[in-house]
Structure P
């Protein structure tokens, strides 16, 4: 069975489905289900509900992926029991879950299958879902550690700051500054690992150096720790490369702009964990400096804040909005979603005992990332939720990989949960 799931997943990697570019996979999944006798429904945001019979259980996954490196071109390989991708993100988050659900459809199981759209760019599908479910229980398959029942997650909010700056007189030296090839990682589950942030690295390099900026572009996704940044500057004194920053002379004279507020903001911004949750041994509040763009006179900065409670999320969001305002930025908030408060109920207990029987051990955890369960619970308050999944390491990066034997173990857990329900 494990091999069948992996084959389904390999087929999925051949269908481009980067966030906001998922039409081909939408069509593939709807056709796949109809060909196997399932009813298929969708809404205006292109969430997909696939169902047969009148099951009390719904399985749920998102069908977009974070594309890093050469993705959506994905070249998979196996190394020491792990399924990996060459020079790209793998898309195991959440493609392995989709492959499991495809295999259950191949078997003709009576279930509800919910595929949500554009989860990786702010839980868009879950935020605007317009589909009617019959299920009493929903098993989210977006967790990334076998043997664990996730019973809570962080809420999140993306902060966007914009500022128009004035032209400045150029200094004598022009350079292109680049930071590239950093490790990157998930801005939630890996935010506590002190992974270098390319934007912060360059800001620290420019500390005590007098420059005006012509242009700047850095970061990849709001939910990824930035791996690169490029900046063209006019400098008062000669600049030299160091271990982190490549400095290249820039021959063309370009307009430059007053960058003092921009650089001061970057220097003062506190990247990473603000408070720790000792009950669940994970970050309680955090923020990621995700994307910067300096084009002509317009400066845009995008950050992603997270909190394990709605109160914590509000506090860290307000704190950083005040930092934006200190340096004259106008702010807005996008993709705000609630925390999923940890709770043990009859369904989570069933999932816990099923995992313990199949794998030999089980435990409850919460996660410092934005699972869709919090939003879906607000849409479907009478449904009980739990989240499980196979072991996936370094999602949202070119180092993403999934432990092969955990795929089979997790699928057997899912099968037994279906039988017990």
Structure Q
């Protein structure tokens, strides 16, 4: 097997990579007959020289490789026919902007494996950047808070080397006795929690958070049944919520009167209640002034998220009265941080974490006959057609959706 690490070509540039030099070494150590070739790149966070020093070949010979590994979408005109590709295609939800990409994948007889659907038999994702989205998102939340309140000005996360350095910046802050709410206990939410704990913040229970006043800043991490309840008043547990989300209603507004900074790190499933609506944000008891929507579901469960923002321009304002975008510095505005590619701001750390998971869970599948079905579940196209699991995309490919 000959793996190729392709140069990222999507704009804006992304410096992440699937396999770091150290991850490449692990693959070769574990599978002596395997080859890895790295396509030269002027933007990759690990330089060509770092790969060469690790004993990895750097050459523009992707045509010689069997399996090509990338992070973001590959431009259609850069796809090499008849190859196996791994990258985030952003097509499984029928995203209109990538229809032509999926059409090109089929036309060029490419076997496409999407990182987003590399899962175990229970459907749990095995490789993801979510933890790093939480890490950077939490840092960016405090940066937005400082800029909104004029209390401090943190450098951008992209200007800082790693998570350890991000935490050091946050530890130096002198925060007022604000209350910080974090939703979500998955990869994203727990990545954000790492930062809150790392900077030494006190954690409060739900009851303490809602009822007590503190002389120091505190945070509260809540899960789905803390901000949702069954409409009929019954209590049936998280499994019921995920199976029957339409039977639930949001009780998030009980947190709104006491929250200064809100970090949205939850997963939002179709049919679940919105956390807060545009009407909710108009209410006098809605006191949240800074929202870091790490999950970034546009025009969805977090009503103030009108659009995704960018690393270059990460913060905008939401005016609840007009339901429109305004200058986030205005007193009436909610400052919104909704960058949708947060791990790209911490490319070295996030690439190392992603690569370790890829080496542990995906590479072995090429050598054990895909005993656990990891490759089969992630394979979207084969022989110029959609595989059965992804046949629902056919109308999308045809341009009918």
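Computed from the coordinates by the stated procedures, all read-outs in this text should not be read as laboratory data. Note that the coordinates shown come from a computational prediction; the quantities given were computed from them, not determined experimentally. Cβ atoms are built from the backbone, for glycine too; each structure is taken alone.
The table below gives the values:
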{"quantity": "Computed 43, 31, 15 for Cα extents along the principal axes in Å, for residues 43-122 alone - originating structure among P, Q", "calculated": "P"}
{"quantity": "Which of P, Q yields 22.3, 66 [Rg and Dmax of the Cα atoms in Å, calculated]", "calculated": "Q"}
{"quantity": "Top of P, Q by mean projected area of the Cα convex hull in nm², for residues 155-306 alone, largest first", "calculated": "Q"}
{"quantity": "Ranking P, Q by distance in nm of label points 7 Å out along Cα→Cβ at positions 51 and 75, the structure that comes out highest", "calculated": "P"}
{"quantity": "Winner on FRET efficiency 1/(1 + (r/R0)^6) of positions 139 and 171 (r between Cβ atoms, R0 = 35 Å, to 0.05) once structures P, Q are ranked, highest first", "calculated": "Q"}
{"quantity": "Comparison of P, Q by mean count of other Cβ atoms within 10 Å over residues 147-154 - largest value held by", "calculated": "P"}
{"quantity": "Comparison of P, Q by FRET efficiency 1/(1 + (r/R0)^6) of positions 11 and 163 (r between Cβ atoms, R0 = 41 Å, to 0.05) - largest value held by", "calculated": "Q"}
{"quantity": "Computed 23 for relative contact order in percent (Cα under 8 Å, 6 or more apart) - originating structure among P, Q", "calculated": "P"}
